[in-house]
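Asker: Multiple structures are listed underneath, in structure tokens.
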Structure P
Amino acid sequence: MNRRIFIKNTFVSSAFLPIAGLGFQACGNERKKHLTILHTNDVHSQIDPYESTHPMYPNMGGAAKRATLIAQVRKENPNTLLLDAGDIFQGTPYFNFYGGELEMKLMSMMGYDAATLGNHDFDNSIDGLLAQMPNTKFSLLTANYDFSNTVMASYVKPYQVFVKDGIRIGVFGLGIELKGLVDPRMYKETKYIDPIEIAQDTTRKLKQEERCDLIICLSHLGYRYEHDKVSDEVLAAQTQDIDLIIGGHTHTLMETPATVFNKNGKEVIINQVGYKGVFMGRIDFFFDASGAVTASQKLAVV
């Protein structure tokens, strides 16, 4: 890719308004390949909309409204990937009662393509996570958790390559260090690997061996910290070949994505859309025949 700019930024104020992307004519007369990325993070078992008396988000959110938006976007552009940056579990009685079954079934029905794991996804233990695998019809991607000595060894992959309209998209996941956040009895023999090192190894494979045109990281590291803890900003600056970081963990609501220069001086897009499924992010990429790429971003209220 030799060019990437944001060409439009829209805030959608209603769940039932279309969040249509720019048409090809808006970007020139030649045909451009159009890829749409929809993403959520830190939904935390919020199945229902917020109550009408909620001080910030009355009647907003909920799985049904999100499913409606997703269906609208897919109808507009079949070349759509639906991704989540972790903390699917924990936050409402639905999780306490069903142990994650409802969350995984609903995400599968919505057609999520992939998600990474957040720290709260271990709250029912790694065995509880395993129990939900029959209900999970999308990929779980985490490159820096070593599950080889656990029951989840065959259920989590470091990355996956998706192909949309001939565009090869490499997606990989990174999780936050569990020590100090999660009871060790919950994650058992899961080993944490330095996210910077594994990101470099993984992006090299995706770029050189898998020949990906676009590389996306699903990160549950957190957007920014005041101390030296690895964050999305640090990850972007200290690596190369990541094009988009879809973040989670810090519940950061970004109406406009951030851009950080990587170690080679190229821009990395970072985006995160709050928590509880009130917002859903959308980034559209347009690829032309010369390899130039433009990107537009929208924030949809669910």
Structure Q
Amino acid sequence: MKAQASTGAMDVVFGIDMETDIGSFTANYEGVKHGTPRLLELFQRRGIPATFFWTGHAAENNPAMVRRVRDAGHETGCHGLYHETLGDPIFPLPNNWPVLPSEVEGRIQAATDLVARYAGVRPVSFRCPRLWGSTTVVRVLETLGYTSDASLPLYFYRTMIKPYHPSARDWTRPGRLKLVEIPNFCDLSMESQDPEYQRDRDQWPLFRTRSARALLEKVDAFAAYVRERGVRPVLCFYFHPWEFHEMPQGWIDFGEAAVKPQSFIVKNTGAKAVEQFDRLCAGLERRGARFVTAGELAHEYR
């Protein structure tokens, strides 16, 4: 599946983070098994290419799905080894400390090798778990031959409003690396009510907790914001296959402990998410979106 011609009012990158259910909260892959086919059907029906960012562990435990996604014409990307924190953490999570800077290259290399083994293609696009990237990460990605990184959370850093070559000294600023950093868009025009993290500016998981219309309002706000500054809108999204398969509500028992994700994390997963995602795609099409993979967009910028 190839990107459309370089026309349209905006560029859209759909990034699908292939990981365990509910991110770090379970060790299950029901979302990969049952949510991914729903996404593939929708993408095929609408002719949309996407980038599927696989953790090495997810690829190793779902080899048939890795090949199915690849054979459907989508880009195979990498999402770390075990959904561990590779970069700079933005907010605290219990029992989830960042790996040491000296470990980052080994972890990404191991993840890259696993994804390449099961996909049959070497990934050139990367995304850090939780969008927690860092200068160390982009320098490692450059060394390993990656061409794109879709990790920067614009809601937090608020530095770059379009794809750019990051600095080897500060990944949130432009520099001379060949790697292309693709920011994940947010509403920069709103007045945030979250002074510490600014997460209410962000895009996720608004499409299912509220509606596709609510997320499209953020799309319109971002597009207007960047156009006023002479920039063509590039909208990089992040979703997860577990969002498109109903997830357990309430407490999740693991024997020695139980966890209860915040209600918004698992709200409206399953059929509701599929319905609203389809409406989101339709709304983007009406706005003249050109759908492109992370790797294809990076190639154009390089």
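Nothing in this text is a laboratory measurement; each read-out follows from the coordinates by a stated rule. A quick note: this is a predicted structure, and the numbers were derived from the prediction, not measured. Cβ atoms are built from the backbone, for glycine too; each structure is taken alone.
Asker: Can you tell which of P, Q yields -5000 when helix-only ellipticity at 222 nm (-39500 (n - 2.57) for each DSSP H run of 4 or more, over all residues; to 500) is derived from it?
Answerer: Traced to structure P.
Asker: If you don't mind, there's one more thing I want to ask. A value of 0.50 was computed for FRET efficiency 1/(1 + (r/R0)^6) of positions 132 and 180 (r between Cβ atoms, R0 = 25 Å, to 0.05); which of P, Q is the source structure?
Answerer: Of the structures listed, the value fits P.
Asker: Comparing distance in nm of label points 7 Å out along Cα→Cβ at positions 44 and 276 across P, Q, which structure shows the greatest value?
Answerer: When distance in nm of label points 7 Å out along Cα→Cβ at positions 44 and 276 is computed for each of P, Q, structure Q gives the biggest number.
Asker: Right, something else. Please state which of the structures P, Q yields -0.77, -1.16 when log10 I(q)/I(0) by the Debye sum over Cα atoms at q = 0.14, 0.20 Å⁻¹, for residues 164-283 alone is computed from it.
Answerer: Q
Asker: If you don't mind, another one. Matching task: 2.1 is the computed value of distance in nm of label points 7 Å out along Cα→Cβ at positions 52 and 236. Pick the structure from P, Q.
Answerer: Structure of origin is Q.
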